[in-house]
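Visitor: Right after this note come the structures.
Taken together, the values in this text are just the output of simple stated rules run on the coordinates, not laboratory data. A quick note: this is a predicted structure, and the numbers were derived from the prediction, not measured. Cβ atoms are built from the backbone, for glycine too; each structure is taken alone.
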Structure P
Amino acid sequence: MYVGLVPVPAGQKSVLGNLLQLYLHDSTEFRDLDLSDDGTYHYEWLDAYFTETDREAYFITIDDVLAGFAMARDNTGTGGAWNISEFFVLRSHRRQGVGGIAARALVVRHPGIWTLSFDHANGAAVRFWPAVAESVANGRVERWERMPPEVEYPGTRLRFRVG
């Protein structure tokens, strides 16, 4: 099994948009998301991944077959860090190591400081992201628990260096 991380070309934006619908639908297990009048979930930043140079979107593939996506933002120019903004593996490919391989491939593309946040209500993310961060970090993984009213929902933010 070969897990690939392929940049999403502008001509494939609608494919990424379709995958985002699956991702957002899955997110309704732990977040209160409403459908728009046309029966879809709204994701306001999709266009930005094709117009702004500080955002990157990738398809996750298994043996060249579409299996999910990963999206990241570069906030290093403003004193921040690279950030995993969205990450999704199709249910049929979960629990096979695909997500871990793809997540590690994403962060090693850009050595330096990375951050990621996850919702405490997403049990899979609570287990997955700390393990990924520990597997790629050069040094300590910093961890902040974030609770309302500081944030909308209880979550954890991880910060680590990849080198």
Structure Q
Amino acid sequence: MLSQTVQKDIVSLDFYQPIYRSQLEKYHLSEEQKNLTALPLEAIATCEQENDRHPILILSDNTPVGFFVLHGWEGVKNYSDNQDAILLRAYSVDSSMQGKGVSQKSLLLLPTFVRKHFPNKNEIILAVNHSNAQAQYIYKKCGFEDKGLRADGRKGELLILHLDLGNG
């Protein structure tokens, strides 16, 4: 008997569009997570004021389940001298979708997404709170490297992680 596998929970990345706003109003993070990252609508408001911040949705079956911002040089310069890097910030996955592989799937899609939409970038960097071991584990599992750089953040020490995109 042949079994057909139905592919579901297809994760994709796309730029934020206002049609998703009402869904993002229901976005939920734990109190602890809210202390470590911004809610999507807060981050989008900042993106609307700064043109080198790009709000990105993590979609599962075309429904927003996660969010992050890709920030150009103005964000990068706080953590790196590489003007060809882009900063991943405000990364989160809605509480209802955590533990389902969404983070890993979205982070594995990220290099291709950045190469396609930001072809002049050769590195993705991020700053993760020293106490956020779960996030560090996922980032490292998806190819980000800890090269020993640290920074002071609002909530304590930050580890600066790097993902080399190569030259194309």
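Visitor: Which structure, out of P, Q, was distance in nm of label points 7 Å out along Cα→Cβ at positions 46 and 126 calculated from, if the result is 3.1?
Guide: P
Visitor: From P, Q, which structure was semi-axes √(5λ) of the Cα gyration tensor in Å, for residues 70-109 alone = 25, 10, 5 calculated on?
Guide: Working: P: 25, 10, 5; Q: 27, 10, 6.
Matching structure: P.
Visitor: Can you tell which of P, Q yields 116 when volume of the Cα convex hull per residue in Å³, for residues 78-149 alone is derived from it? Walk me through the numbers on the way to the answer.
Guide: Details: P: 116; Q: 103.
Only structure P yields this read-out.
Visitor: Quick one: mean count of other Cβ atoms within 10 Å over residues 38-45 came out at 18.4 when computed from one of P, Q, so which one is it?
Guide: Details: P: 11.2; Q: 18.4.
The value was obtained from structure Q.
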